[in-house]
Each structure stands twice: as C-alpha cells, then as structure tokens.
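Values quoted throughout were computed directly from the atomic coordinates according to the rules given, and no laboratory measurement underlies them. No experiment lies behind these values; they were computed from the predicted model shown. Cβ atoms are built from the backbone, for glycine too; each structure is taken alone.
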Structure 1
Amino acid sequence: ILYRGEARVEIGKKLAALAEQREGPLPEGRRNQELARFSRAPLVIGVVSVPKENPKIPQWEMFLSGGMAAMNLMIAANALGYGTNMISNWYSDVPEGRAILGLAPEERVIGFVHIGSYQGPAPERPRPDPAKLYADYQGPWAG
C-alpha cells in the first residue's frame with residue numbers, strides 16, 4: 001500500500017485520535033509522535049501479508065516471503081540513493097489501527113518501509129549480541 005501526500009498527515013491524525021481513545025489524553029510529545037508517524041518520509045510503503053490456506057506452503061512461510069520482499073525493496077531504494085527504514089508499531093496489531101491504514105481484517109502488516117532522503121545513519125538502539133543468537137549443531141535436542 002502506498003502512503004503519500006496529504007494521506008500521510010490524515011493517517012497521523014487518525015492514529016493520534018485512536019491512541020487517545022485507547023489510552024486517554026496523551027502528553028504533547030507522544031501526541032506529536034503519533035501525528036508524525038507517516039509524515040517523516042515522503043513515501044511510506046505498507047508491506048502486507050494475506051496468508052491463505054495451502055497444503056504445501058505454511059502460512060508462516062508466506063509471511064516471511066513478504067519480509068523478504070520488503071528487504072529487497074529497501075535494498076533497491078538504497079541502491080538508488082534513497083534512505084529507508086522499516087518499522088511497525090502498536091497500530092499494526094490492532095484491528096482499528098489496521099482499518100485506519102486501509103487493511104482488510106484478514107490482512108497482516110509485515111512492516112512500513114519509509115523512503116526518503118538519506119540524512120545519515122539512524123540513531124543506534126540496544127541490539128542483542130550476535131554471538132548469542134546462533135549455536136553450532138550439537139545433535140538432537142534433548143530438552
């Protein structure tokens with residue numbers, strides 16, 4: 001789904017209203033964050049999965065295929081000199097948020113790829129130690 005132009009601002013207003021409906025009055029900083037969700041980049045592409053029952057392809061694999069498509073989209077945009085960032089957030093997992101974003105009930109958000117001018121690396125966030133994310137095969141799992 002392509003989110004561009006004034007639609008990005010309208011989505012921000014609707015997400016801010018939904019957040020206030022769910023949480024009560026928002027502090028100004030948080031309200032501004034919700035208002036700007038889709039207007040920080042000139043183009044936001046929603047990557048969406050619509051998994052179907054298939055005896056040969058599990059639904060998780062269909063979802064991962066969408067993630068691979070999103071990564072390829074980001075690599076292509078970066079190769080053209082654009083900056084990209086893929087995010088999802090609270091609104092991706094609530095029916096009202098997905099409806100605001102134009103998704104049908106059966107559609108699931110993989111992520112939102114923000115595309116715009118590259119202004120330097122994104123601020124670092126805490127990341128897991130890569131050495132703790134893999135292991136050498138030790139034989140069958142014994143519990």
Structure 2
Amino acid sequence: MNKYLVVLFLLCSFSAFAQKKQFINPSGLVTPRGYTHVVTAEGGKTVYIAGQVPTNSQGEVIGKGDLKMQTQQVYENIKVALKAVGADFADVVKMTTYIVNYQPENLTTLREVRSQYLSPTQPPANTLLGVQALYHPDILVEIEVIAVIKK
C-alpha cells in the first residue's frame with residue numbers, strides 16, 4: 001500500500017512540473033496564417049531570448065541585402081539559443097519580428113523560412129513590425145523569442 005502512495009505522490013509531483021501550452025484562435029478574430037492569436041503556458045520555466053540577428057559566431061553579417069538568407073541565419077541562431085537551455089522551436093510561445101523597411105511582399109519570404117522551423121498547427125504568437133533601421137546598416141531582420149520549457 002505504501003508503495004502505491006509513493007508512486008501516486010511522485011506522479012502528482014511530476015505533473016505539477018509539466019508544462020502545458022494552449023494555442024487558441026478565438027472565433028471573432030481573423031484566421032491567422034503562420035501564427036496563433038493567443039498562447040497560454042503554465043507549469044514551466046520562461047525563457048527570454050534577446051533579438052537574434054543574421055550574424056555568424058564571429059559577428060559577421062550573413063546575407064547582406066538578402067532577406068531570405070538573413071532570415072534563415074536568424075532562425076539558425078534562435079535554434080542555437082534554444083538548444084542552450086534544452087529547448088527547441090516547439091517550446092516557443094511568442095516571437096517579435098522586426099523588418100527594416102517592411103513591404104507586404106516580405107511576408108512571403110518570412111513565411112517560407114518560418115515554415116521550415118515552426119509547427120504549422122501550433123505556431124507561436126507573433127508580432128511583425130516594420131522599422132526604419134536596426135543596430136547595423138546591413139541587418140534587415142531581428143527576431144526576439146519567448147519560450148516555455150519544463151522546470
């Protein structure tokens with residue numbers, strides 16, 4: 001009997017540390033393409049990843065003048081940052097994307113690259129902002145990430 005109580009206690013304890021995420025697209029809002037309107041997360045550890053830019057580990061800008069190549073490098077950098085805390089793109093709940101001199105046709109490029117990394121059925125919430133400039137004149141895109149991982 002005591003063994004069963006210990007097992008039950010352990011199961012309850014582990015479930016308290018399990019992360020639970022919900023991806024919700026409420027009726028009354030436009031059906032999103034490539035993002036989710038509302039994401040909730042509980043029971044996990046929140047990870048904040050600083051804006052990632054298209055540089056290699058030596059700080060050199062990759063893909064000067066090429067939004068697609070720069071976006072791919074940014075996602076690769078995000079992957080490295082996530083891996084450093086034992087996470088992957090499935091753990092991402094929020095992204096903020098900054099594009100220099102944004103034009104509507106840029107969205108096709110962003111979606112194409114993003115689809116290689118994010119779940120099509122449970123993508124994170126995402127805010128896209130067109131900006132005048134980023135910290136370096138050759139950088140066209142920067143992405144911040146919030147993820148939730150198991151404690």
Structure 3
Amino acid sequence: MRIRRLRAGELVRFVDDLWVPFAREMAEMDDFDTLADHGVRANVFSYVKDRFSDASIATFVADDDGLIGYVSVEKRDSPPVFARGPRGYIDGLFVRRSHRRHGIATALLSRAESWARRQGCEFISLDVHAENRVAQSLYRRDDYVTKRHRMTKRL
C-alpha cells in the first residue's frame with residue numbers, strides 16, 4: 001500500500017470508489033448530509049474536478065492495487081486580524097470499510113499534515129460528526145484537540 005497524489009485520469013474512479021461511498025456513509029450518520037435525489041455523481045465529478053485543478057487543495061489516495069482511501073486537504077488563509085498564519089483544513093478522510101484499522105487513515109492524515117507544513121501552514125484542523133466516535137478517537141490519538149463546537153439548526 002502506498003500513499004500518493006490523486007491523478008487526473010483517476011477522477012471518475014475516485015468519485016465512484018471513494019467519494020460517493022464516503023458521502024453515503026456520512027448521510028447514514030446524519031441526515032444533514034443526505035444526498036440529493038438525482039444528479040449526485042455528475043455534480044460530484046464537477047466539484048472534484050474543480051478542486052483537483054486548485055493549487056491550494058491536494059487529494060492523496062491510499063493505493064493497494066486499487067483506491068482504498070483518501071484525504072483531501074486545503075490551505076486556508078487566516079483573517080489578517082489574527083496572529084496565526086494559514087492553516088490546513090482536512091475536508092475529507094475516508095478508508096473503505098474492508099481496509100479499516102490497518103493504519104491507513106493515520107498514514108493519510110500524516111501525508112495531509114506534511115503537505116500543509118510545506119504550504120506554510122501553522123495548524124491543521126477538520127470537522128468530525130459528533131456521533132463518529134471512532135474517528136474522534138483516531139484524531140485524539142494523533143494529537144488533534146477540540147477547539148470549538150459547530151452547531152447547526154434547520155430553518
């Protein structure tokens with residue numbers, strides 16, 4: 001298994017094998033992430049393609065004779081009123097169920113952190129579902145700490 005940058009020719013496979021399964025899993029966890037009734041694949045492909053061409057965003061995949069996981073990380077500038085510099089933001093981390101608990105998520109996180117460091121980021125952050133205790137445990141083991149709670153209300 002190796003961690004490497006996602007390639008342009010893999011975007012369709014990435015969407016089908018990793019992004020859509022990730023989104024479905026998130027929707028099962030919280031109806032806030034329920035997918036649209038139709039057009040999901042085409043819209044996701046367009047979204048992923050746009051992000052792929054953005055130099056401030058990187059997607060890394062775990063490849064083991066096929067795509068088995070990914071992490072997407074972006075560089076975000078801090079507002080100029082804060083003393084902190086730019087930060088990395090992990091927009092998505094997913095490992096196929098059949099490959100979990102083998103250190104792949106940890107390796108993907110490490111790669112995202114290395115990329116963010118090279119981009120001059122001082123911190124890296126992410127969001128995690130309140131119910132996703134397994135992911136929270138992973139992040140805590142890797143020295144992530146809770147800095148704030150995001151609250152949502154349906155209007």
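If you work out mean count of other Cβ atoms within 10 Å over residues 76-83 for 1, 2, 3, which one comes out largest? All intermediate terms of the calculation are to be shown ahead of the outcome.
On the way: 1: 12.6; 2: 16.2; 3: 8.8.
The structure with the largest value is 2.
Output the label of whichever structure in 1, 2, 3 has the greatest value of distance in nm of label points 7 Å out along Cα→Cβ at positions 60 and 132. Write down the numbers at each step before the final one.
Details: 1: 2.2; 2: 3.2; 3: 1.7.
Checked 1, 2, 3; max of distance in nm of label points 7 Å out along Cα→Cβ at positions 60 and 132 sits with 2.
When you work out relative contact order in percent (Cα under 8 Å, 6 or more apart) for each of the structures 1, 2, 3, which one comes out largest? List each step's numbers first, then the result.
Values: 1: 27; 2: 34; 3: 20.
Biggest value here belongs to 2.
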